[in-house]
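Asks: Some structures to go through are shown next.
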Structure I
């Protein structure tokens with residue numbers, strides 16, 4: 001939520017006013033059909049307005065969840081950090097986060113990802129099959145924690 005709000009504030013308070021100033025200046029220079037500053041500025045302003053609308057919709061629909069307040073810590077829900085082992089005993093630690101926060105490189109998987117969907121409601125010792133484009137893989141839940 002904080003990252004979305006910061007991006008929204010930056011676009012609305014910094015980038016958009018700068019573009020409006022450039023477009024206004026460029027419009028005063030005369031012929032707009034061949035004025036690169038004017039054409040680019042208008043295009044960029046439309047992009048910013050679309051992103052502002054998208055961010056606004058996301059922030060309205062968003063609900064902030066504190067994983068530390070999870071009552072049932074023995075099962076996998078939103079905000080859980082889960083240690084898994086596959087058939088070859090390769091271990092992996094993932095944290096289930098919102099889709100906007102996912103970063104596979106840091107082990108943060110989105111709530112609607114195939115892995116998170118398979119893990120929802122799992123307890124320690126459960127085996128879960130994850131269907132991925134590369135095929136199916138079975139994972140065992142070794143540990144669940146909430147920070």
Structure II
């Protein structure tokens with residue numbers, strides 16, 4: 001059984017623009033206050049198997065392993081906390097009118113998932129919303145300047 005969090009937002013930019021911003025994980029601290037640092041194990045385009053150490057305010061650093069990547073975004077997993085497995089999704093889909101819908105997801109599974117999400121659900125929701133709003137602003141700015 002998993003506990004799932006999800007946020008969607010409409011962005012006035014193509015999915016490829018939002019996807020590129022999401023995949024440049026090392027740049028996240030510049031557009032969302034929910035991430036203090038993101039240190040990649042590789043350079044160049046984000047790739048399956050790559051690890052990223054993400055530090056967020058009020059949380060321990062977590063190591064994420066990229067499991068899927070395409071033009072519209074990526075997915076990664078983390079086993080950084082004992083008794084919990086996380087899956088995070090960051091995807092953008094074109095709406096056919098020059099806009100896209102970004103969907104940010106975070107799932108918690110494992111024996112401690114229910115307890116941790118009870119304690120941190122407010123923070124989790126706040127951080128996902130911060131990421132969605134920051135992504136919207138960054139993608140819309142990038143689309144206007146290109």
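Asks: Which of I, II yields 0.10 for FRET efficiency 1/(1 + (r/R0)^6) of positions 50 and 90 (r between Cβ atoms, R0 = 30 Å, to 0.05), as computed? Present the calculation step by step, with values, prior to reporting the outcome.
Replies: Working: I: 0.10; II: 1.00.
Checking each candidate, the match is I.
Asks: Can you say which of I, II returns 1.00 when FRET efficiency 1/(1 + (r/R0)^6) of positions 114 and 138 (r between Cβ atoms, R0 = 41 Å, to 0.05) is computed? The partial results should precede the final answer.
Replies: Values: I: 1.00; II: 0.75.
Derived from the structure labelled I.
Asks: Identify the structure, out of I, II, from whose coordinates log10 I(q)/I(0) by the Debye sum over Cα atoms at q = 0.12, 0.15, 0.19 Å⁻¹ was calculated to give -0.46, -0.73, -1.16.
Replies: On the way: I: -0.65, -0.80, -1.06; II: -0.46, -0.73, -1.16.
Here the read-out was taken from II.
Asks: If we compute distance in nm of label points 7 Å out along Cα→Cβ at positions 66 and 82 for structures I, II, which one ends up with the highest value? Walk me through the intermediate numbers first.
Replies: Values: I: 2.5; II: 3.1.
If we compare distance in nm of label points 7 Å out along Cα→Cβ at positions 66 and 82 over I, II, the biggest value is for II.
Asks: Have a look at I, II and say which one yields 33 for relative contact order in percent (Cα under 8 Å, 6 or more apart), as calculated.
Replies: On the way: I: 20; II: 33.
Label of the source structure: II.
Asks: Which of I, II yields 1.24 for Cα Rg over 2.2 N^0.38 Å, for residues 42-121 alone, as computed?
Replies: Working: I: 1.43; II: 1.24.
Clearly, the read-out refers to II.
Every number in this text was worked out from the coordinates using simple rules, so none of it is lab data. All values reported here derive from a predicted model rather than from experimental measurement. Cβ atoms are built from the backbone, for glycine too; each structure is taken alone.
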